[in-house]
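Below you'll find the structures, each written out as structure tokens.
A short reminder: the numbers here are calculations on the coordinates, not readings from a lab. Since this is a predicted model, take the numbers as computed values, not measurements. Cβ atoms are built from the backbone, for glycine too; each structure is taken alone.
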Structure I
């Protein structure tokens, strides 16, 4: 028995995990058919099916499908999540919390031994940061779990982590691993790169405090490598939580890379930090009137505005001490995302 079950296999990170498993054949995989991929839309998984993986049609709400799919696998990689910034709390809760519980139930009632849950660095309580360059380790305090206390994605990911920890405590013969990912940039990006490109056409200033605010970014290929790396090496009931966060990149650098791709001048106009702090409440207010606008919802979200104002670092030392090394430079993976998103370079004049 060496089969692997993946949720979210057609998403940005899930597809990278599937691709890595197909190419490298770790975890005892002998052929692509050893990889089962859950998808709500089989048409989106045609490329995976053509490569020989087994595609299972269903959602995280389909308990019977989950129980049958997981029954004879050895590893479960849970990457499916509702991530769009404009999704409601109810929609996120159904997928991110209830869906995770359904999969956990299937896992503990199967012969599978390893459960890898994909979380996010957004679970940390960033309000505790006392300085503009604060580093979060895996032992840092998490934010609140009460609906309305934070953005829906952060709350639902904390609740899902809580579930994973509860199941780990009750089922100590199985291994549960939590990976907290930094924002992902690269091929398959449906939020960050599209929003940054669209912002170049906007007349509003793009930089705050000279673009010194920074964000931790990771390539999807490195996330796939890290998750498999941990699944290969870890066993037992002890606490297994790891940050997966590669490079800290300033917003100034982000815009320079994108501008260079379009052969145009990078943004120069910047507003001072004190002015940004004054208008920040207004930006959050404006966001409410454009619930389906990707650019506004992405750039005016509380988490994005927080990154613009401060630089938070998320330590990967715990992962690196096990021997893991990041291989994909962020500048290169941004360019890959741009080539996929706008190969003809027509979106920016």
Structure II
């Protein structure tokens, strides 16, 4: 199965800070803040004495990159600039042979300043830059038609141009029998677009991912199991991630609990949700049952939090791919 994703290609800028830094910066821990160029400049200035790590990222791109490194054919669409950061991004996609449909605009490539506190929680500060320019004219329908599944996240609802692109893709998917997977992505995004998201889930989506906070905002319920039950009434396959307690997956209303995999003391939680989605979609693309998809997702999420950054190294991805093929694909 080919998977086509539209997302925000961002260069992640990682820095370690403490809670006092967050207080001084007036940031809410564990969420994504949309910022403008001026705020971005001030943040980088504040961090000037701290070691910074630069790497290609973005929520949907993280999922597409991980899937490709595990052997799934993927396409990534989105907007980038005509700058040095864009070259870094394109080189990454070229190295792993991911089908690159990024469109270049006369704007700077987007960035996400990711602040890691001592509890390993990440607070993201995203400057969208050229991402804001991607619009419905940039959706390659010929490429999308070759896909078995279309993937996007709630972050795409933050600009009218990107929203138009997603709506065009969703309409095409419905007309052509292409499945749709949607990751809610951020509790603040739900706060901004709750009704839109509920309608999307019910009318356009086959698979939906949310963590417990996002699900709480969607369904006004603190119980992750009950949220999964509610979401399964809207979409055929529903997934609610419940942090250190694991996750719940549901298909056609039947709910299964998936235990957490690996450490409960993460090095870095950046990209854990994106990697969980990649693991689930890896299983789905290979015809696994839903419980097994959840187990693979939990395994991958447990692996990514043992290292810094939102994507596996080439070497680690190769090891994981070998393990998955030996453990799961050999039985199908």
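For distance in nm of label points 7 Å out along Cα→Cβ at positions 12 and 92, the calculated result is 0.8, so let me know which of I, II that is. Working through the options, I get structure II. As an exercise: Kirkwood radius over Cα pairs in Å, calculated from one structure in I, II, equals 19.7. Which structure is it? It was calculated from structure II.
To test your reading of the models, identify which of I, II gives 2.4 for distance in nm of label points 7 Å out along Cα→Cβ at positions 4 and 68 when calculated.
Working: I: 2.4; II: 1.6.
The value was obtained from structure I.
Each of I, II could give mean count of other Cβ atoms within 10 Å over residues 108-115, but the derived value 24.4 comes from II. Supply the structure label, taken from I, II, corresponding to distance in nm of label points 7 Å out along Cα→Cβ at positions 60 and 84 with the calculated value 1.6. Of the structures listed, the value fits I.
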